[in-house]
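In the part that follows, the structures are each spelled out as C-alpha cells.
Readers should treat all values here as calculations from the given coordinates under stated rules, not as data from a laboratory. Keep in mind the model is a prediction, meaning the values are calculated, not measured. Cβ atoms are built from the backbone, for glycine too; each structure is taken alone.
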Structure I
Amino acid sequence: MIKEYTTDHIRNICIIGHGGTGKTTITENILYFSGAINKLGTIESGTTVSDFEDEEIKHKISVHNSLTFTEFMDTKINIIDTPGIPDFAGEVRAALRVSEGSVVIVDSVDGIQMGTRKIWHYADEYKVPRIVFVNKMDKEQADFFGNVEKIQNHFHTPIIPIEIPIGSGENFKGVIDLVLMKALYPKPDKTGVEMKDIPSEYMDQAKKYRASLAETIADIDENLVDKVLEGQSLTDDEIARGVLECTQKFKIIPVICGSATKGIGIVTLLKMIVKFLPSPLFIGETIGYNPDNEDDLIARHPSTKEPFTAFVYKTRIDQYTGKTSYFRIRSGELKQDMEVLNSSNGTKEKLSHIYAIMGRKQIEVTKLIAGDIGVVAKLENVSTGDTLCDLKNPIKLPPLKLPKPVHSYSVISQKKGDEEKVIAFLNKIASEDLTFKITYNKETKESIMSGMGEIQLKIIIERIEDKYHLPVKTSLPKIAYRETISKKGSARFKHKKQSGGHGQYGEVDIDIAPIDRGSGFEFEDNIVGGAIPKNFIPGVEKGVQEAMEEGILARFPVTDIKVTLKDGTFHPVDSSELSFKIAAWNAMKKALTEANPVLLEPIMNVEIHADKDLVGNVLGDIQGRRGRILGVEGEGNTSNQTIKAQVPLSELLNFSTEIRSLTGDQATFEMDLSHYEPFIGKLADKVITDRTEA
C-alpha cells in the first residue's frame, strides 16, 4: 500500500538528455537505491522498469516516456524517463509539461550533445528547474570539470558544482558533497553510501569549489553577501537554502556527478531531487479557460480544496489491456468511482479504478491528490491533451505544444484486403503519439504516414508487422505538385448532342488569366442579355472546377486562375446544367493549352538548429538543395544558431536522415509549407514525363 503524501511532499521529475547518456539506467538505479525495486534490471537483458515496451527491448532505446515512482525521505517522487532520440521529442515535451523539475543527464566524455541542447530549450520554455548529472564518470577520458565549463559556455548560465568527483575513469571511487563537505562512497553491497572525511589530496579542490558555491548563492541575500565579504563562512544550512532558492529561481543550475553502472552518486541525486527541486506548490496557479468561451480565463491552484482538474499527457494502447490514460492532477483530488467531465469533448467519464504506475505494473490506489500523477484504464473517449475536470466547475487546459512531423513515407498493405486494417492500426498509433500522423493525399492517391524521423516511422512499421501481423510496403511519398498558367487564354466550346427526345446543348465562351500566387480560383459571370440563363451558370462553374482537378501538363490540380464567363448560347429545350458543365469543361481544357501552362512546386519554410561550428556545412547543403538562405541568427544565450531557409519539398524527402549524417547527429530542424512557385527546367521536365508515362 502506498503511503498518502501531501502536495508539498510530492516531486514530479523527468529524466532528460541526449540518447545514450544513461537515462534509463539512472532511473533503474534511483528505484533500486530508494528501495522501490530489489533487483537492478539492465537494458541489455531488457529487464528495466521503464523500458518495457517490445520495441524498446528489441532496439535497446527508449521510445516512449515512461512513468515510475519511488518513496524517499518522506517524499513521493514520480519519475518520467524520456527518450533521447530527436524522433521522440514529443514524448519529452509531454513529460516536461507535467513536471516541476528535471535531471539533465550528460555523458562525461561526449558532453553537451544536440539532443541535450534541444531538450534544454524545451525545459526553458516550460520553466522547469533542473539539476545536471554528469554520468559515466568511470569512462576513460571522463572530464567532469571540462564538461562544467562547456555547459557554462554554451548556455551562459551559472553552472555550479555542488558535488565533485573523487577520481575518474577506472579510479572513480566516489563524490564529494560540497554542501556537507563530506566524501561519499558506495557501500560494497550497493545498499547505500558511506560518508567519510574528504581525502587530504582533494581538500584544496573541495574548498575552492565550496567557496565558489558560497559566493554565487550569497548574491540572493544581502545578509549572506555581507557575511562572505567579511570573510565568514556560510553554514551548511545557509548554503542548502541558497541552493534551493537559486535553483528554483533559475539563478543557478546545480551540477553533480556519478556512474549509473557503478551505482555512484545515485543516493546523492535522490537527496538533491528532494532538497533542491520543487514540489507542485512551486508552479502556483494553472491557467485554463471556460470550455464555452476561450476569453474567460480560469485559475486553478495545486490545492485539494479546489475543484478537480487534470491534464492527460499520454495515452498508451495495449492490444490486450486496451487504452490507458496518464494524467497529472493540477487541482483537487480524485477518488475511485468519481464521475468527471472531459471538457475537451463534453463527455462524462466514471473513473472506477485509479492507479499509481511503475513502468508496466499498475498499483491500485483509492485516491490521488493535487500535484500527483496517475493512470486510469479503459477511458475510450479520452485522448492525449484532454482535460478532465469537476462536473460543476468545467475548465479546459491549453493543449500540448508539439513539433510538427518532418519525415514521411507512403504506406500500402502488401496483402490485398488488409488496407483498411493497416490504416485502422496506424490511426490507433496516431491517437497515442500526437507527433505521428496518417493522412490520405487525394492528389497522389497515397496514404501518408508522417513523423519526426526515420527511426520513429520504422519502429511504427515494425510494430504493425510484429504485433498485428500486417506486412506493409513503404516508399518516399510523391510530391503534390500544382499547375497554373503564365499568360491569358480564351476558348469557346459548343456541346451539342442529339439522341432522340431531348438533346443536350450548351455553348460557352471563357477567358482565363493568372492571378496572385496562393489565390486559388476566381470565377466571374459577365453574361449580359440572357445569353446563358442564370440557372445554368452554376453548371459552367462546376465544369471549370472539374477541369482544373487535372491540368494538361501532368494531370496535377490547376490553381491561381481567374475564369471569366463572357458569352454563350443556349437552346430553349435541349439546354441543361449538365450540358453547360460539359461545355465549360472542354472550353477550360482548350483555354489552358494556349495560356502557357507551367508546373508549380511546394516550397517549405525550414528552420535548422545547429552549433555555430556546423553552420557553414549546413548552409552549403541547403544551397545544394536549391534552397534560399533567409538568415542566420543566434539562439539566446547559447552557441546554437538558427538557419532560416526556403527549400523545395522534393529536396527534403530524406533531409531528416541526411542532416543527422552531415552534422554527426548535432542538428535538428522543423519545416512548414510556405508557398508554391513555378518549376521549370530539366527537373520539371522529368516530373512531367514520369507523371504522363505512369
Structure II
Amino acid sequence: MDLKHWTLETDSDGIAWLRIDKADASANVLSSDVMIELDTVLGALQAKTPRGFVVYSGKANGFVMGADINEFTSVDTTERAYEVTRLGQQLFDKIENLDCPTVAALNGFTMGGGLELVMAFDYRVALAGKKKVLGLPEVKLGLHPGFGGTVRAVQLCGVRPAMQLMLTGNPVTVDKGKRIGLVDRIATEENWRQVCRDLVASRPPKQRPPLLERMLNLPFVRPFIKPMLVKQVASKARKEHYPAPYAMIDLWAKHGASPKTGYEAEAQSFAELMITPTSRNLVRVFFLQNKLKGQGSKPASKIGRVHVIGAGVMGGDIAAWCALRGLEVTLQDREQKYIDPAMERAAKLFAKRIRDDQDRAAASERLKADVDGAGVADADLIIEAIFENLDAKKALYAEVEKTMKPGAILATNTSSIRLEDLRTELREPQRFIGIHFFNPVALMPLVEIIRCDDTEQEALNLGFAFVKAIGKFPLECKSAPGFVVNRILAPYTAEAMHLVQEGVGLADIDEAAMAFGMPVGPVELVDNVGLDVVLHVAEVLGAETEGPVAEQLRSMVEAGKLGRKSGQGFYDWSDGKAAKPPRDPASVPADIADRLVLAMVNEAVACLSDGVVTDPDLLDAGVIFGTGFAPFRGGPVNYARERGLAEVRGRLQQLAEAHGERFVPHSSWSSL
C-alpha cells in the first residue's frame, strides 16, 4: 500500500501494528486524506485478518487531536455534512467489526474524532499521566460527536459519565477515563506494547457500565432523566444560542444509544448543526484562538522567574496564577500583612485546581512572600501591579532598575495610564511593556500586551511567550486610554446607566443583554467590577463625567455602595448573588438591545480606526475573550458584517436621532 500518513507492520506473532503519523503536521488530525488511507488499510485487514490489530501514534505530543477543523469551512450544505459524517461512521464500523481483537494505544491527547476512533476498538490502553487528555469537545464548536461518539460513549461509560463528557466538552485524565470505562489499561512508555500484546492474547471480556448506568438508559427511564439534563444545560446556555447540547440530549432520549438507529440520527443531527450560524461562528472563534496564540516570534530567552510588586487583588492573583502554571514567583508589598491575604487566596486557588497533594505543595513552594524585594535581582519578568498613581509607579521603577538583571523585562499591569507617561525616566524605555490582566485572573482568558510605537519586538515576544506559557491568550494593543477591553466595555456599561436613569428595570436591562448572548447583564457587570472602578475608567477615557449618569455613580461611590464587594450597589448582594427585582417585560423599550450592543460595536470600529488593534479578527478575539461578547456571534465586527454594515450604520444613525450624539456612527465605518 502507498500510504503517506500511516505505517502498517505485522510482527512475528501475527499482530498488525498501525502507526498514525500525519505527514507535514505537528499533530495528528483526522483529515479527509488520513481517513481515506485508513479505509485502504482496513480493507487490507478485512481481506487478510491478522491475529490482532493495534493502532498507535508516531507523534510524541499525543494520539489524535480530533478532526481537521480546517475542513469544516468547506462543508456548506446539510447534504454534504451528512455524507461526510456517515462515511466516518461507516469507517469506524469497519474497525468495530474486524474479526480479531483490536487495541488502541493512547500516548496523550485523544480528543474529539480521535476519541471516537478509539471507542470503536475493543480495548484502549493509555499512558499514565496527570493531564486531562481524553475528551469530546465538539459542543464548543456548536456541534456534538458525529463519528458515532453519541452512541459509543454511552455504551462504554453509561449515561451520566458520557453525557457529562459530551455536554461540557471538558476533557478528563487517564485515571478518570479508566474509572468511567474509556480506558481498559494504564501503561508506561516502557511496557505499553506488552500490555497491548497481552490484551490481544487474553481477549478479556469488554467493560460494561455499572448496572445503575445501564438502567438509566432503559426506554421507560429516559423520559424522567431528560428534563434533569435539560435543566442543567439551560442553566449554562440558551437553546436559541447554543442548540448542540439540547440536540445531544434529544438524540439520547429518543434512541438510547442504539446502534440500530443512533448512528443515522447522529449524522442527521450533526449535519443540521454544522451549517448553523452558531457552529460557523464557534469554529471561527476556534481559529481566532489560534490567531491570538500565533502573535509574536519565539524569543531568544524565556520567562522562568517572575517578581510581582503589589499584593492586592490583581497583583496577588497574578502571582498565584503564575505559580500554579509552574513559574517561580516572588510577591512584594510594603509589609507582610499586605501579602498574607494574597497567600491565603493562592492556597484556595491551589486547593481548587490541584488535586495531587505533592503537586499542590510544589505550587505553594513556588510562590514566596518577598517584602524586601530580593526577588527582583533574579527575575526574568517584573510585573508592577500597585495602585494607579503615575508618580508612585515611576518612583518604584527607579528602585527596581537598581537591582534588576540585564535582559529582564519590566512590565506594568496598569489599566489606565499611558505607557509613554510611565516610561519617561527608564534606562531602556523601549523594553518596557504593559501586561494587563483582568479580574478574576483565574477565570479571564485574555491578557492585553501593551506597546508603544517604538517598543522593542523582543520585549513583546517575551510578553507573548509568558502569557501563552501561563495558559492565557495575548492581545497586542497600542498604548491608548482603556486599551481595547475597557474602552469597548465603557459605552456598553454607560448605556446601561442611561437606561437606569430612564427608569428601565435593572433586571430588564440585564435580560436584554443576556438574550443577545452576553454572559452577564451590564448592570450586574458594573456591580461585579465595582462602581468605583467603572467611574475611574469613565474618567480615564474622558467619557461623560458630568450629568445624571456620572452624578448617580459618584453619589453611590461616595455612599460606599461599590457593588458586590461592599454588599450593595445597584443590586443588593448576599452570598455572592444579586437579589434581582421582578421583571416587567411589557415596559421594556424595543431598542434596548441595540442601544447596549451597537454602542460596543461602534467603539470597536473606533478602536480599529485609531490603530489600537489593526486586525479586525484580533479585535473580535480580544472582545470575545476579554468581555465575554457572545461567542456564537463571532465578535462585534463579525456581528456587524453578518447583520449588514449598512443596516448597522443606519440603525446607529436612528439611535443617534432618538437618544443623542453618543450613537453617531464613527467616521471609519466605510473602511470596513
Structure III
Amino acid sequence: MHHQEALRPSRVQERGEKVISIALAGQPNVGKSTVFNLLTGLNQHVGNWPGKTVERREGVFEHHGERVHLVDLPGTYCLTAASPEEMIARDYIIYHRPDVVMVVINAASLERNLYLVAELLALPSPIVIGLNMMDVAEQEGIWVDAEKLAAAMGVPVIPMVASKNQGVHDFLDAALKVAHEGLPQEPSRPEIRPDHREVLGAIEALLGPWVPEPYPADWVALKVLEGDAEITERMKSAAPPEVWACVEDLLRQHEDALIAVAGGRYAWIRHVTQGALTKSRLGHVTLTQRLDAWATHPFWGLVVLAVVLAAVFGLTYALGGPLQGWVERYIVGALAAGAARLLAPGPAWLEGLVVDGILGGVGTMFSFLPILAIFFATMGILEDVGYMARAAYIMDRFMHALGLHGKSFMPLFLGFGCNVPAIIGTRIIESRPSRLLTILLAPLVPCTARLAVLTVLAHALFPQKALLVTVCLTALPLLVLAGVGFIAHRLLFRRDQAAFIMEMPLYHQPNWRTIGIGVWQRLVAFLRKAATVILAVSVVVWALSTFPYGEIETSLLAALGRFLQPVGALMGLEWRQVVAILTSFVAKENAVATLGVLYGVGESAEALSAVLPGYFTVASGLAFLVAEMLFIPCVATVAAIRQETGSWKWTLGEILFLALLAFLGGTVTYQVARLWLT
C-alpha cells in the first residue's frame, strides 16, 4: 500500500511482555468512543494517522494482569475505498493483523450495522461483537436476542449499555478469550449471489498468483468484482497485461456484480437476524420520533436550535466569565507579580521577557480555559445525546448556499468559543474541498477574545451606543463569512457538489466519562499550542515591541507602525492604532493592552474610556473596530490552519486575504462614516 511502511508494526512488546493487539471498529454514532474511553481512560494517545488528517486514537492498559494495546479505528459504514476512514480501517486490519477486532454495533439499528460486520468477516482477524445501546433499542420497541444472534453468526455477541458501563468489560473479556483461543467455531460468512460465484472463482484463479502480501486473495478477488477503485488499480498494476485483459473481459460480462455482492451481504443479514430480532407493532411512536417532530421541523427546528445555542452561550459566559476573571487575577496575575518581584534585581529586559513576553502571551490564553472547558462540555453533551446531528440537518440548507454541508455548522459554531478548536473540528467533514473551505472561513467567526476586545472598546469609544455597535460588529464578520463563502464556492470549489448524508442517531443518555475525557483532550491540545507556537510568537512580538531602546514607542514594532502610517491614514488611524491592530496577531486582547501602553493609561476600561475618545473620531473608531474584527486571527489559529491544511500556501494565502479584508473593511467604513457624518 502507499502507506504500508507506516502501518507495518503489529504486535507490541513492552518490558518483555506480549501485548494483546486489539482494533476497535464500528459505524459512526454507535458508542465506540464511549467504549474506548471506558477501557483506556486517560492512558491514550491522540494524533493523526500517517499521511492523513483523520484522527488516530490508541491506548495501552492492563486488564486482569494482561497488557492490551487498543486502536480505535475511524468510524465507517463499510470498507469500500470511498473515503480515508474506510481505507485506514481496512488497511490497519490487513497490515497489522490485530489479535482480535472488537466491533461495536447499535442494537437499535441492527440490520444497517451488520453490513460492516459482513465486510469485516472477510478480513483475516477474528471479530467479537459488542451489541450496544440495548436500552435505547427497547425504548424504540426493538428487542435483540444476543445468544441467538451469536449462534447464527458463529462469533461472540455481548449485550452492552456502554453509557452506563454495563457489559463493556464482558466485551473485553470475550475479545481476550478469542485472542488467546481463537473463535470456537467457523463463523458464518456472507456469500455472493449464486449466479456470480463462478466468475468470482475465475477472477481469484487469475489474480491469485499476483496478489501482493499481505492481502488475502479471496478478498482481493471480491473487491475487484465489487468495483473497488483502489484494489482494482493496484491489481491492474500488479498483474501481467494479458491476465488483466482476461479479468476485464469477465468484469464487462458481469456489470451487475456490485448488486450481486451487496445482495449476498443483505441476504446474510436477513438470515442471521431472522430469529434474533423482534420489532414492536407498526404505528408505535418512539421517543426519537416525538422529539424529532420538533428538532428537525423546518421552522420549529430553527427555534429549538436558537434556544439551544442561547442556553449554551448563556451558560458559558454566566459561569465561564467570572471564572476567567478569577484565573486572570489570582493565577496569571499572581504569577506575573511573583515573577516581577523575583526578577526585579536583574536586568529590565529579562523581567520584560518573562512577565510581558511569556506570561503576557501564554497567560492570556490560559485565562480562557474556564470558558473553553464549559463550552466543550456543553458541546460534548449535545453531541453525545444525539442533538448535534439534528443541528447539522437543520443548518444544511444555509450551509449549502456557501458550498458547505450541514456538518460544517458544527466546527463553525465552535469558533464562537475559539477558532483553534473550530479548525481542528473540521476533521468531521469527509470532503476535502468542503473541509478546506470551512477551515478558511472559520477565522471569520468572532471568537470570545475578539468579542471581549469589542465589548471593552465599544464602551470606551461609544459609551452611548455601545450595545448597538457591539451587536452590529458581531454580525459583520458573519455576514462577510457568508459572502466570502458564497463567492469562494463558485470560484474555487465549484466542482465539489457531494450530497450531504448524515445518520440521525437515536437520542440516548450521555456518558459523562466520555464527555470529560473529550473536554480534557481538547484543553490539553489547546494548551500544547499555547506552550509552543503562541509562546514563540509572543516572545518575538515582545522583542519587536521592546528593542532596541526598551520602550514600545521607540521599538521596531513602532517603526513598522510608522512605516504603515500611510495605509493607516486611509482608515483614519495613526501609527499607535495601527500597532495595536498588529499586536493582536498574538492574542486579540493585545489590542486593548497596546492601546493602554501607548497612551499611558493601562488596560482598565475606565481609564481607556477617559482617554481614547480624544484620539479617535467616530469614523476612525468604527474603522478601527471593523479592522480588528476582520483582521488576521491569533497565531494559534494560524498554526492550526497550517496543521490542518498541511500547506503553507493556503496558510499564507489566508493571512494575506484577511489582512487585505481588514484594510478594505476599515477603509470603506472610515470613508463612508466620514462622509455620512460630515
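A few notes on this one:
- Answer label among I, II, III for the case where FRET efficiency 1/(1 + (r/R0)^6) of positions 136 and 376 (r between Cβ atoms, R0 = 35 Å, to 0.05), calculated from the coordinates, equals 0.15: II
- Answer label among I, II, III for the case where distance in nm of label points 7 Å out along Cα→Cβ at positions 216 and 440, calculated from the coordinates, equals 4.4: III
- helix-only ellipticity at 222 nm (-39500 (n - 2.57) for each DSSP H run of 4 or more, over all residues; to 500) derived as -15000 - corresponding label from I, II, III: II
- For distance in nm of label points 7 Å out along Cα→Cβ at positions 120 and 400 computed as 5.5, the structure of I, II, III it came from: II
- Distance in nm of label points 7 Å out along Cα→Cβ at positions 224 and 344 - highest-scoring structure of I, II, III: III
- Parent structure of the calculated result 4.6, given that distance in nm of label points 7 Å out along Cα→Cβ at positions 280 and 456 is the read-out and I, II, III the choices: II
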